[in-house]
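Asker: Take a look at the structures listed below.
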Structure 1
Amino acid sequence: MIVVRAELSDIPRLLKFRTDAAKWLRDQGSDQWSTPYPPELLAQSVTAGEVYLFHPAEAEPPVATVTLDHRSEPVLWSADERNEPALYVHKLTLARPGSGDRLGARILDWCGDRAARGGMQWLRLDAWTNNARLHAYYERLGFTHIRTVHDPAAYESGWVAQRLATRRELAFRLQPADEDEEPGDRAS
């Protein structure tokens, strides 16, 4: 798997990933991601170097994306938790939701590896509050549910979980090879 940082020119593709995933989720009975994501917020994450695209091979189109950063939402995480070294997973999206090839799990392992190599203790995420299937999926992957926040400021994504950041040997290759650079190092 080839991993590249997204560029501003990738925003239409990233937005399509999200609308396609929202349709798939709607077909599954979930209202997750029913509100369009603001392109200007996505552009900020792309410019900061926090958005990654996953390609099965060189010259093939991407099949997934994830945003990996240091941003912990105060409405979701306590002050003590925000002081712990962690990376946060956002907007993990597959081009083919429900494809069954464990791509989401492998991407989370890659994120955990990046967190561990960056000296982080935790890999954290939040999930749509009422998507029990997604919660169970994350728990099967070793995430521990911390709490569910019911606050309008959480934007319906108040189920928070974490797992220890762990180094893993994966068949993922970041291009260009900047493995020592942490997510967000290119922030302007």
Structure 2
Amino acid sequence: MHPALLYVPGHRLSLPELSAARLDGDVVEIGDAYIPADLLESPDVRASSVAGFVQEGTAASGPTAAWIHGAGDAPPSVHHVQRARVRRVRPRPSLRVVFHDTALDAEDLMQLGGIAVAAPSRTMLDLVLALHRDADALSWVESLAEAIPTVLAETRNTLESLERVPGTRIGREVLDRLLLRTW
């Protein structure tokens, strides 16, 4: 997506100007930005709309990556980013961002909208492993499974190869239940 098609409040247009354009039907909200009303909401567009939260050396992960890949209609209220390189990253403090300091492997990353994003299978794995401590992750798991059903079997196989990782039992149960559904 060309950056000229993404309107972040305060950059080229103010929030009141963008709100008026939204009321006129010229733009629609996507994340914390606006896009022309006739532009398709693709993963590339979704990633561009949250690029301000993903600093250099990090990647969108968890619920944020799930939303970018097509899960749900609205982005999470708190975005998740994860270290995307071996060297440590000093995160910018923000109430809207949760920073995970575990590094993502290069094969678990993809570039969308000018930012690094965890791949769908890695995103699903992270979400199912978080189920034992975060019940809200279930809605993101189900939405991502609906958007990309092929990640279920791949994630289930990856989960089987893990040993002594917290959350694997609950993750397997949820994935098995979702694999029985017909999409």
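Asker: In terms of distance in nm of label points 7 Å out along Cα→Cβ at positions 26 and 162, which of structures 1, 2 is highest?
Answerer: 2
Asker: While we're here: Have a look at 1, 2 and say which one yields 2.1 for distance in nm of label points 7 Å out along Cα→Cβ at positions 18 and 154, as calculated.
Answerer: Structure 1 accounts for this read-out.
Asker: When relative contact order in percent (Cα under 8 Å, 6 or more apart) is compared over structures 1, 2, which one is greatest?
Answerer: 1
Asker: Name the one structure among 1, 2 that helix-only ellipticity at 222 nm (-39500 (n - 2.57) for each DSSP H run of 4 or more, over all residues; to 500) of -11000 was derived from.
Answerer: That value comes from structure 2.
Asker: On to the next question. Suppose you compute Cα Rg over 2.2 N^0.38 Å for every structure in 1, 2: which one lands on 1.08?
Answerer: Comparing all candidates, it corresponds to 2.
Asker: Next up: A value of 18, 15, 14 was derived for semi-axes √(5λ) of the Cα gyration tensor in Å, for residues 66-137 alone; which structure in 1, 2 was it taken from?
Answerer: 2
Asker: Further question: By the measure mean count of other Cβ atoms within 10 Å over residues 106-113, tell me the structure among 1, 2 with the highest figure.
Answerer: Biggest value here belongs to 1.
Asker: Moving to a separate point now. Please compute FRET efficiency 1/(1 + (r/R0)^6) of positions 74 and 170 (r between Cβ atoms, R0 = 25 Å, to 0.05) for structures 1, 2 and give me the label with the greatest value.
Answerer: 2
Asker: Now for a separate question. Using the calculated result 14.5 for mean count of other Cβ atoms within 10 Å over residues 58-65, pick out the matching structure from 1, 2.
Answerer: 1
The numbers here are math on the coordinates, done by the rules we state, and not lab data. In this text the structure is predicted, and so the values were computed from the model without any measurement. Cβ atoms are built from the backbone, for glycine too; each structure is taken alone.
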